[in-house]
Structure 1
Amino acid sequence: MEAELNGSHTASLLWDKLPVKASVNTWGEEIYFEVPVKTEKENAVSVVQEGDIAYWPEGSSFCIFFGQTPMSTPTEIKPASPVNPLGRLLGDPKAWKSVKPGTDIEIKQA
């Protein structure tokens with residue numbers, strides 16, 4: 001699935017490290033996996049939208065939000081701790097529901 005990155009410094013750091021291959025972890029309706037980027041919080045947010053992609057500084061991880069996490073409320077999608085927004089998915093976020101923990105993934109420049 002394609003995604004669009006924002007113009008943040010964190011997004012630029014990730015772009016420069018692509019392609020990245022990893023095995024995914026899931027946390028509710030979130031997929032995350034470690035990436036070779038180490039950076040601090042940048043415009044970090046505690047609430048995201050379905051379809052957002054982000055960088056989790058505490059776990060040096062790329063996150064794909066496609067629905068509720070265990071920390072979410074009925075009206076807000078919440079990551080485990082603040083994340084740096086990276087951009088948005090361009091496809092249907094619910095397509096990620098079928099991805100299971102341990103699935104191999106690759107993110108690359110389009």
Structure 2
Amino acid sequence: MDTVYIETSIISHATSWPSKILAIAVLQDQARRWLEFEAPKYRLVTSQFVIDEASRGDPDAARRRLEILENVGLLLPDPEIETIADRIVSGCMMPPKARLDALHVASAVLAGVE
């Protein structure tokens with residue numbers, strides 16, 4: 001079974017109130033459908049970075065996000081994550097403002113997620 005790293009935007013789109021902006025509403029629908037129909041085909045994993053992000057903001061919204069993450073495997077922290085993320089940013093693969101995204105990528109890479 002293939003492994004998929006679940007990043008915060010999937011959880012946020014799937015649990016947020018339906019948007020009146022069509023492009024966002026489509027993303028929300030896709031996230032909900034993917035979690036319902038496609039996610040069971042994979043072993044889902046995430047990182048503490050996602051848990052931390054999902055915990056922020058409105059308490060009710062945070063609760064909904066964390067409920068979805070309850071059944072997602074949590075990757076173990078790796079001391080190399082920061083180093084890999086720094087290399088991703090310094091190598092211009094991601095801009096400095098996207099360092100958190102680089103941490104997500106580094107977490108997935110070091111855990112062997114394809």
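Consider the structures 1, 2: one of them gives 3.4 for distance in nm of label points 7 Å out along Cα→Cβ at positions 17 and 41 as calculated from the coordinates. Say which. Label of the originating structure: 2.
Given a value of -15500 for helix-only ellipticity at 222 nm (-39500 (n - 2.57) for each DSSP H run of 4 or more, over all residues; to 500), calculated from one of 1, 2, which structure does it belong to? Going label by label, the one that fits is 2. Source structure of the calculated read-out (relative contact order in percent (Cα under 8 Å, 6 or more apart), 37) within 1, 2: 1.
For FRET efficiency 1/(1 + (r/R0)^6) of positions 25 and 89 (r between Cβ atoms, R0 = 35 Å, to 0.05), the calculated result is 1.00, so let me know which of 1, 2 that is. Structure of origin is 1. With distance in nm of label points 7 Å out along Cα→Cβ at positions 33 and 81 computed over the structures 1, 2, the top value is the one for 2, the highest of the group. Matching task: 115 is the computed value of volume of the Cα convex hull per residue in Å³. Pick the structure from 1, 2. Derived from the structure labelled 2.
Any read-out appearing in this document is the output of simple, stated calculations on the displayed coordinates, not a laboratory observation. Treat the numbers as computed from the prediction; the structure is a model and nothing was measured. Cβ atoms are built from the backbone, for glycine too; each structure is taken alone.
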